[in-house]
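A.B. asks: Heads up, there are several structures right after this.
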Structure 1
Amino acid sequence: MKELKAYLSASPNQYHGDVAENFEDLAKQFSRLQHPRMHQGGAALCVYFQGQKVVDIFIGKKSATEQWEKNTLSVCYSTGKGVLATLAHILVSRGLLDYDQPIAKYWPEFAQNGKSNICLADILSHQSGLFDIRNLVQDATQMADWELMLNRIAEAKPRFALGEDAAYQPLTFGWLVGGVLEKATGQSLSHLMQQYLLQPLQIQDAYFGVPTSELDRVARPFLTANSKSSSSDSSKRKNTAKKMTLKDRVTAWSGQNPQDFQDAMIPKGMKNFSFFSEQGLQAVIPAANGVFSAESLAKIYAMLAQGGIWQQQQLTKPEVFQRMSQIQYQHRDRIMPIPMHWRLGYHRVLTLGKHVPQGFGHLGFNGSGAWCDPARQLSFAYTHNFATASITGDYRLWGLTQETLRCADKILTGHKGWF
């Protein structure tokens, strides 16, 4: 109720940037959602429709003393998985690797511990059984060592047999996919990103490992008086007997194994590591520390919204696009609390009612997200530096997604509708 009151009383015109007339309702909603908490951070939103950028706006603060700007970058957590997956599909289209060839063909060391038959399609769809990060490292700081992590992945043993189950790979996904791309091509991940994805789309603001020269452009979370108090209260609560939360009850009801979730999501020694430190920002941890502008994400998905074509360039072949966007299974995997309808590296679009059967994308733990809908030729990206939300986003991401679809539908069908 408090959030609803804040939304209804917020200003609809606090954003900066450019908006096409048909998407003004979306910009007003963005302002209302962000305005009440501008003192806590900032956000950016970018939308492409039918190959044209129709929304490119921002609001709020990049740091406690700096305003968000058009070129501000954000840590987007798992939203970067969709970017890495897109690069993989482009390389498949180029014939540099194959979805169904064993990874060990390109990376012989990977065959250890029963992994000789695991293919690129298995890891992209989270069916490899290699979701465990907690028992892969002794301390979270080891995640910053790319070569060490590739060696650990090569030595890892799957938690279940191939074809037996599915489990989202929150952190291991980046080394799994990034590793096989490097081994198959003999080129570094950063080189592959530049040559095959960023340069063709004329994108600059997208990084797995931020250069020193760009660190000052990255928005960081910052403490406010309220968050300091909240942090103190949280610390006090940790010293009291733990009560079962609603999340705990939902987890128990769903049949999800809390140990699987912990092993997938929480490396040992996370107190020693921050994704927002210089070490964390400059490391290559593609499943979790991708740094992007909203415009760069929306442009990548705008290419996908056009079936893999951008300005007469065919980045993904039609047969590759069909394969990558096909739902692999609809049941809930071991880690995510709801069915995600995994494609090859992407999941379904989460909305407040609109149906997007052909849509796909990826959100991040902090509630950032990017997606496309080829049926509407629509793409969307939302970035920010507010406190983390959840692994399925929050009402801001869902609400902005819903309104984006409604604005597009008004153009396409003459009415917005809710479903």
Structure 2
Amino acid sequence: MWRIAAPLIISNVSVPLLGMVDTGVTGHLDNAAYLGAVAIGGAVFSFLYTGVNFLRMGTTGMTAQAFGANDSAAIRNSLGQALVVALLIATALLLLQQPIKHFALQLLAPDAAIAPFANTYIGIRIWSAPATLANYALIGWFIGLQNARIPLAIVLVTNAVNILLDLLFVVVLGMTVDGVALASVIAEFSGLAVGLTYAARELARHGGSWDVTRLTTPAAYTAFFAINAHLFVRTIALVSTLVFITAQGARLGTLVLAANAILMNLQLLLSFALDGLAHAAEALTGKAIGEKNKRALRQSVALTLRWSLGTAVAFSALYVLAGPLFIRTLTDLPDVRETAIRYLPWMVLSPLVSVWSFLYDGVFVGATRAREMRDIMLASALLVFLPSWYLLQPLGNHGLWLAFTLFMAARGIGMHYYYERRVASDAEA
């Protein structure tokens, strides 16, 4: 488990650290509008890119099961189909970039001081789409093969290049949000070069050749879309919830928007750490199912759950002890610091509530239980989060974070219920 999880935890944690650098370089500029613009732009790309994260999750589950069944043709096909779909979606995003910008800014409704900078950021960063989506497919494929070293290399190269270019463009050359966005574009293509190089070597090791028919015939994608359509809806519901939080923060004012952007970096730091263990659960449970080894399935779930709980407790303690330090590091604007610290207790509580949904996400991806993941996410968003937010509006930003906490709790409870009655029962059959 740790051979898979450890590199993925390192690579995953580096992603929100990159977000913290983006926040940090803009948070130390002389105008809070830059920080707000990056928060708005980041929310847009969370929706666009994370919305198609099914390319990563679906590819992992299918590849892991093919790996467990020792089916080299299916291993190759899972990567090929994922890359084809990634490039088609990226092309659509580039062609539709103008309406995407218009709709996003209308929906999020940032202050007049923020909107021009957010427009600039979105217009530049959209060109990272082909590389970002192809990287999703490559990372999912390598995780399915229980090879966590290559995803680590892809992510570390991407983030190292991004951080260095952030500092060069903003601190040295005096650029603002345009420099942050351009750094992201160049970095994503750097990571893609690494991923394709290692993928070519891995395919040569497995042998075989591309089946052009399976890559070009729409009917051959039936199994791919049967899983990924449910994952797409599930992910859209999740990202819509996160974007909604950003939008409501914007409506509470620039100060709350900036503070929530900082706190969301702490939530992302937690989520990517727990996702490292969840990715291990994906690979282990998928391989166990491919091997039809029901005992290994239950052992994988129990092992990753124990370590996930320990990690969650550690993060809660970390945020108690070092949360204010994180906030002070990310911005030197006194009002933003004070506001973020006021809402920090929600980040202390979050790991203990969120851990269950992250772990079970991994289990369900490995088991390709996409329909159940979709149903639980929709119920949590529509029946728990939105009604809670509506009723808790008098509490302001505290009400917004409480609604998010209830949303994460509902996901964990729902997935545990389905696990006991579907996945675990099947393992015992």
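A.B. asks: On Cα Rg over 2.2 N^0.38 Å, for residues 45-284 alone, which of the structures labelled 1, 2 is highest?
C.D. replies: Largest one: structure 1.
A.B. asks: Continuing with the same structure: Quick one: helix-only ellipticity at 222 nm (-39500 (n - 2.57) for each DSSP H run of 4 or more, over all residues; to 500) came out at -10000 when computed from one of 1, 2, so which one is it?
C.D. replies: Only one of 1, 2 returns -10000 for helix-only ellipticity at 222 nm (-39500 (n - 2.57) for each DSSP H run of 4 or more, over all residues; to 500), namely 1.
A.B. asks: Once FRET efficiency 1/(1 + (r/R0)^6) of positions 141 and 301 (r between Cβ atoms, R0 = 30 Å, to 0.05) is calculated for all of 1, 2, which comes out largest? Don't skip to the answer; put the middle values down first.
C.D. replies: Numbers: 1: 0.40; 2: 0.85.
Largest calculated value belongs to 2.
A.B. asks: From which structure (1, 2) was mean count of other Cβ atoms within 10 Å over residues 277-284 calculated, if the value obtained is 17.4? Walk me through the intermediate numbers first.
C.D. replies: Numbers: 1: 17.4; 2: 29.8.
Answer for the origin of the read-out: 1.
A.B. asks: Looking at structures 1, 2, which one was distance in nm of label points 7 Å out along Cα→Cβ at positions 29 and 93 calculated from, given that it came out as 3.0? Show your work: numbers first, answer last.
C.D. replies: Numbers: 1: 3.0; 2: 2.2.
It traces back to 1.
A.B. asks: Thinking of 1, 2, which structure, once distance in nm of label points 7 Å out along Cα→Cβ at positions 21 and 125 is computed, gives back 1.5?
C.D. replies: Label of the source structure: 2.
A.B. asks: Can you tell which of 1, 2 yields 23.5 when mean count of other Cβ atoms within 10 Å over residues 165-172 is derived from it?
C.D. replies: 1
Here, each number is a calculation from the coordinates, and none is a lab measurement. From a predicted model like this one, the values you see are computed outputs, not experimental measurements. Cβ atoms are built from the backbone, for glycine too; each structure is taken alone.
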